[in-house]
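Some structures are shown below for you to check.
Coordinate-derived values only; no laboratory data. Here the structure is a predicted model, which is why all the values come from computation and not from measurement. Cβ atoms are built from the backbone, for glycine too; each structure is taken alone.
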Structure I
């Protein structure tokens with residue numbers, strides 16, 4: 001789609017056509033599309049868990065206070081982000097080092113800078129940064145999914161600790177949000193909600 005059409009067509013789907021299957025083959029190009037999502041210091045902390053198994057999806061539905069769209073969706077995607085992603089700095093720069101783009105001392109400087117940056121700011125900052133990065137990635141995922149013919153809905157109405165337990169999500173990772181994905185049942189679509197005009201949310205100085 002053209003970009004303007006894409007952002008217009010993307011909607012938060014509150015109901016999906018039940019029984020529509022989605023496969024890893026369908027999802028793989030979407031995940032490839034979002035590999036270039038921005039992240040702090042290119043640490044790429046966002047990680048995705050895709051739930052397609054029907055039994056597990058129903059358990060996730062229970063953790064999401066029995067919301068029907070979790071049941072009718074083709075899959076449920078949990079977006080997480082690693083608060084300790086800075087610990088992966090060395091591994092993430094090995095390619096640049098091998099290509100000669102960075103020298104060993106430059107990589108060591110980046111490692112030291114990243115560790116100092118995060119450790120000096122404490123756990124609250126690490127959590128906030130993980131959520132920021134995960135949210136950026138998730139928004140791009142929803143656009144990429146729509147561009148490939150799939151509808152999505154971002155969700156925060158679920159018990160994070162139950163989801164964490166069900167999917168064995170490590171405590172180093174923030175559970176950023178849940179995304180349901182499938183084919184929207186368009187006849188049950190609501191009118192798009194009121195949107196503020198630009199003058200209400202933009203200031204210039």
Structure II
């Protein structure tokens with residue numbers, strides 16, 4: 001995927017990422033978080049439960065990888081028209097993902113965390129006919145809940161996006177995969193089939 005608008009649309013549609021960092025002992029640590037990617041592409045904001053030990057292992061400015069994973073599915077070689085033609089086919093896996101690499105900082109400032117939570121909430125509530133807002137809850141309740149989280153800010157330095165959706169196969173093979181995925185009946189398989197048709 002190399003179209004910036006397509007990449008941004010993908011990240012916004014998923015709305016979450018596995019945030020992967022490495023602790024002081026060299027052990028990778030990951031947490032799935034809702035994210036908000038800035039309009040200029042320079043930063044990602046999120047928040048993490050204070051009870052999650054992951055944030056304590058993050059050194060300011062340390063490297064981080066945010067993995068935004070889309071629908072994925074096993075692809076059976078039985079679905080390829082080429083199976084009947086010559087039999088030289090093997091299974092594969094179709095998927096779409098965006099990797100956002102950069103550096104990470106933890107924010108334990110209540111005003112920063114409140115702003116991040118408000119922006120994330122507004123993003124996900126904005127399209128509702130009666131959107132909920134952070135200010136709808138009692139202030140003491142919100143303040144107490146904000147104490148239970150910390151803010152996460154990623155400065156994005158690189159974006160790598162890939163949609164592996166049988167582009168290397170013939171049109172007949174692609175049609176067979178879409179049909180096979182739809183027959184499987186799994187929601188994930190149907191999402192991959194739709195992604196293939198959209199491309």
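Out of I, II, which structure matches 190 when volume of the Cα convex hull per residue in Å³, for residues 113-184 alone is calculated?
II
Among I, II, considering only FRET efficiency 1/(1 + (r/R0)^6) of positions 17 and 177 (r between Cβ atoms, R0 = 30 Å, to 0.05), which has the greatest calculated value?
Largest one: structure I.
Can you say which of I, II returns -10000 when helix-only ellipticity at 222 nm (-39500 (n - 2.57) for each DSSP H run of 4 or more, over all residues; to 500) is computed?
II
Just checking, which of I, II has the largest value of FRET efficiency 1/(1 + (r/R0)^6) of positions 9 and 65 (r between Cβ atoms, R0 = 25 Å, to 0.05)?
Across I, II, FRET efficiency 1/(1 + (r/R0)^6) of positions 9 and 65 (r between Cβ atoms, R0 = 25 Å, to 0.05) peaks for II.
Given a value of 177 for volume of the Cα convex hull per residue in Å³, calculated from one of I, II, which structure does it belong to?
Value 177 for volume of the Cα convex hull per residue in Å³ corresponds to I out of I, II.
Computing mean count of other Cβ atoms within 10 Å over residues 97-104 for each of I, II, which one ends up highest?
For this comparison of mean count of other Cβ atoms within 10 Å over residues 97-104, the top structure is II.
Thinking only about distance in nm of label points 7 Å out along Cα→Cβ at positions 137 and 169, which of I, II has the largest value?
II
Once relative contact order in percent (Cα under 8 Å, 6 or more apart) is calculated for every structure in I, II, which label goes with the largest value?
With respect to relative contact order in percent (Cα under 8 Å, 6 or more apart), the highest-scoring structure among I, II is I.
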